[in-house]
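Take a look at the structures below.
Every number in this text was worked out from the coordinates using simple rules, so none of it is lab data. Because the structure is a prediction, the values reported are computed rather than measured. Cβ atoms are built from the backbone, for glycine too; each structure is taken alone.
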Structure 1
Amino acid sequence: MTTVRGKQRHRRRFIQFVAASPLFPGTGWQQMLQKSTAWAADLAMNTDISSPAKALDVFDLERVAMKNLPVAHAAYLATGVESDATIRANREGFAKFQIRPRRLVDTTRLSTQVQLFGVTWPTPIIIDPVSSLAAFNPEGDVAVAKAARVRNHLQIYPTLATSRIDNVIDARGAPVWFQLYPTKDWNVSKALLKRAEAAGCPVVAVTVDNPTSAGRVTLARGRALDSRNCADCHPASTGYYFGRKPMFDDLELKTITSPLADNLTWDFVRKVKDTTSMKVILKGIVTAEDAILSLQYGADGVLVSNHGGRGEESGRSTIEALPEVVEVIGGKVPVLVDSGFRRGSDIFKGIALGADAVCVGRPYVWGLAAFGQPGVERALEILTTELEITMRSMGASTIQSMKRGFVQRV
């Protein structure tokens, strides 16, 4: 039988052993922890990621992507607004919620299925719309669509895609949703809606959280450091925004110079509803007040989003905004969420806080820039595997079982 004095002796020996380790020079548990964290980070930075299979998390893909990309393109992908505080807030927000694991739950037969507008998907992970994907890989949206087909994910096609929507749908082998940048000209917006509807899109996600792209300091710094001639790819004669964006082909664009609009009101939602048979989701709702108005104006769903921190410097994460939106919506329409999701545990928290599905953007673009279609597939595989691991370790056998009680605010 071990005595109290014996336990103390063993503890002293353990501390002496740890203190003698080359990983933990110096004294003090805090310093030891800092050294350990720094060592782990250095280990990750020096890991060989020469193929998609060697990426252990999406941040491995990010490191390869940023090495591959010209500095202006890397800055475009990384940028937020002003000091990028909202990008940081999106990541830091997850630390404000803890998962409460449940024990003795049979998770041998796991199900990650979700249903959205009557369609069943094998995973709640949706591919968010990201503009100008050809800046990260020549195959752009088509490569992403092929990866989405292999992994069977729902994909949202962006207004500013660099691949034609019919080519993307062919590559995906199934309908995709459409993301609408409204523009200031209703006739242009209406034409975009009609094109998406004619292509077979069942849902349109109307972006309401990005009235301007101004204030993107990181992007401006990256452009200043890039020695290439931007006009080689963005000739002024074709228009910076529209020249290589096929959704705008043959449209009358004399009244607009940007796809963004700062003149929208809630009446615009009603006009969209009256114009299209597609389900209408509002992308960018982050408050209870706007969630109430979304229901009043007939939205078929909401996407809790701050544009990945690219459209505002609110300093507020979407994971923190999600609960108040979910409470007000009350299950009447689907609630989706994006911005900052990088881990399976992040996705678990989003679902447990009431989201019906989680959209991801930068992680799959990192995969695209790193390795093309196989990189996108690997990013989706990593996130799916991490979600399944989290579900098993926390005692949740289905997405539907992941209720609010699994998560507590710190």
Structure 2
Amino acid sequence: MTLHPQNPSSSNCSVAIIGAGPYGLAAAAHLLHAGVDARVFGEPMEFWHNQMPKGMMLRSRKRSSNIAHPQRSVTLAARGRMRGGPLSNATLEEFLDYAHWFQQQLVPDVDRRKVDQVERSNGGYRLTLTDGEEVSAERVVVAAGLFPFPWRPAPFDQLPASHASHSSDHDDLGHFSGKDVVVIGGGQSAVESAALLHEAGARVELIARAPNIRWLREDSEGRRTVYERLIPPTDVGGPRIGWMAAIPDLFRRLPAESQPRLAYKAIGPAAASWLAPRVADIPITTQLCVTSVSMSGDRVQLQLEDGSERTVDHVLLGTGYRVDVARYPFLSSSLVDSVERRDGYPVLRPGLESVSSPGLHFIGAPAALSFGPIMRFVVGTWYAAPALARRVLGKRHGFSAALPVRPWSKDKPSRNGEAPH
């Protein structure tokens, strides 16, 4: 494997990557392999360490949780963490161990300093780091993830953080032991948080506005069914919608009015079926919304739309994220103003490049408007990283899918050593 190491002492580079999570690492691995002078800024896997609770498991199967790389050998299976069959799920600890191994193997020279500001300069970009050093780059790749986007819906946004927090605010739910907690939401984050709280000794109720919790179908033991064979290896969506999502260049060409509907069908609120027995003893209230909240002494009082009330010690919001790139604190106001946006998302061209700010790329969740729902999952790195590299290298960008290492094949590099597109 040929690597082209970064030069952390240089104040100039061709590509500056902000963020060292799965997308930032995948982008760097592809660019460095191609000989591009790329630098990565940020603490590796910081969001995953600090804003995901201990005991969490990835909803995505291991087969679709590999970070994209130019050769197919740096996988979860290769790290020696796979147990009990290729279609099982990884724990947070397993995935973090794998991601750090990936970083050490393919992107060893991460600059752990944070970027304080990015602004345009002389046809390129100038990055100011938190220690005051300035770095010039021809291109900037924003791979900073979801950290500024937790959604705190009304009326909970009026409560103090000590009594209403988002699921991403905690890396350990154990301190809620013995407390009454209401969890809001019906997706994976809410249901898994409820399970972890219950297992930590909290008294929990889950409240969701949906008519029921939608449980995702799990692969059967042994030989796969016809339905399972029709699901794309991205594991996002079913047989029909899933394949539309698995080809981001196709999704990008769909009518704009149909894209949100298709995306919602692919990744609407749902929870992995392996969570069902873990929440069997938890009260689950569906088809109800909280209409008002107030403090009652040191507790929170909730009024539901059916007239019932709850008084609890804490409300945990498993309400997901709403992307608005203007909330990235490191983007200067003038740069934000130059980025064409729709509903907070940047509008992107091939190569995940801003249509209005040449040389500025957004990968990960902010790319979901333009390239579809797989951009919200690790499996999306299999599309984003090669597409970005082709754009940087000036190569033609054709129709591409985001297909990870297939679970039913052995983890071997392809003949030409290239990652699947």
Structure 3
Amino acid sequence: MTSKKLLGGAIVALALLAGGWRWFRRAGEARDASHALSGDAAIAAVVKVERGPLDDTLTISGEFKPFEEVEVHAKVAGYIQKIYVDVGDHVTQGQTLAMLEVPELAAQLSGADAAVRRAKEDIRREESDLQRAQSAHAAAHSMYMRLKQASEQQKGLVAQQELDDAEAKDLETEAQVRSAKAALSAAEQQVEVSVADQKQYRAMSGYTRIVAPFTGVVTVRYADTGSLVAAGTSSSTQAIPVVRIAEVSKLRLVLPIPESLAAQIHLGDPVNVRVQAIGQEIAGKVSRFSDSLDMETRTMQTQIDFDNRKGRLMPGMYAETRLVLGARANALSLPLEAVTQNGTTATVLMVTPESTVAERKITLGMAGQSRVEVLSGLVEGDRVVIGRRSQFRDGEKVEPKEVAPHAATGGAS
């Protein structure tokens, strides 16, 4: 009996719940119909698709570096006799930076000078020997020719032995001439060797004067007076440089361009550089790029040159750079926040002339900082929903309210 009462109560409760759900549904439908009849539609913030200038820029940080920078080494080993510059000194190309003392080099140069003088004396001696040999040969040859002529004119007038001796003397003096010429040639070659050694030691002696390779500023000084420095050309020792010089009248701004944008970099591309340290913006152009990627960072090194004769910039300063990758003078565009992208598909919610929401597929082009180019799917003047799209449904009646979004054009970083 109790079970039957419980079953009957459950059936009654289910009937009440079903009746209540039907009542709420009818009430909601009636409320929606009432809203539709009274025109109480949801407000949708919209913007118009417009034409105007659009540019694609890359915003990236870079570092200023000297246009040229080198550590100046000594070309010969020696002691610093005098150093004339210090950190911060501005130097010009060819200016003497330091003098080296190399005592053994002076002795080697003196020996080379003496060797040249001795070789030249040997040439003069060999020339004299050659003249004597040529004179002796001329006399011996004349004697032999006279005896031979007399013997041919009158048989038996000249003994054969005497004729043979004269011929042998002629041949001997001829050989002496050839020997003297060879000796003279060897002496001349020795002069060339001695002169080459002399030039070498003189050049090395000139290396005791260390000069600036270009105009710049001394950024580091490594050696002092009396320091022993090794030759920078020696690979067997760790040669310490004398000073480091940097050219700062002209600087390079080095930018690491990502792999995805490297192909869009061209010589002469305009650049706007914001230097935080001095609070200024400077205009420039791409001067050069490596045209290859760093395998570790997957970036391409790109450089912009800046005139720094006024000294406003310093190597090591960071700058925020806006590099223009592309521009359109009259692009059809809309704000980025109006677009929903899913992979390669892009859609917008468009408000039709009947004030209903319609989802449209569009094709995008160049993207700026806040706007994106529309290649197809929309025309100029179309209204699209901006902001939260999830609160609207396709086909829903809305009340469009046009807003003015931030329409700045710029680069996607």
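Work out which structure the value 2.3 belongs to, where distance in nm of label points 7 Å out along Cα→Cβ at positions 72 and 168 was derived from one of 1, 2, 3. Intermediate values should be presented prior to the final figure.
On the way: 1: 2.3; 2: 3.3; 3: 7.4.
It traces back to 1.
Tell me which of 1, 2, 3 gives 3.4 when you compute distance in nm of label points 7 Å out along Cα→Cβ at positions 248 and 296. Walk me through the intermediate numbers first.
Numbers: 1: 3.4; 2: 4.8; 3: 2.7.
Attributed to the structure labelled 1.
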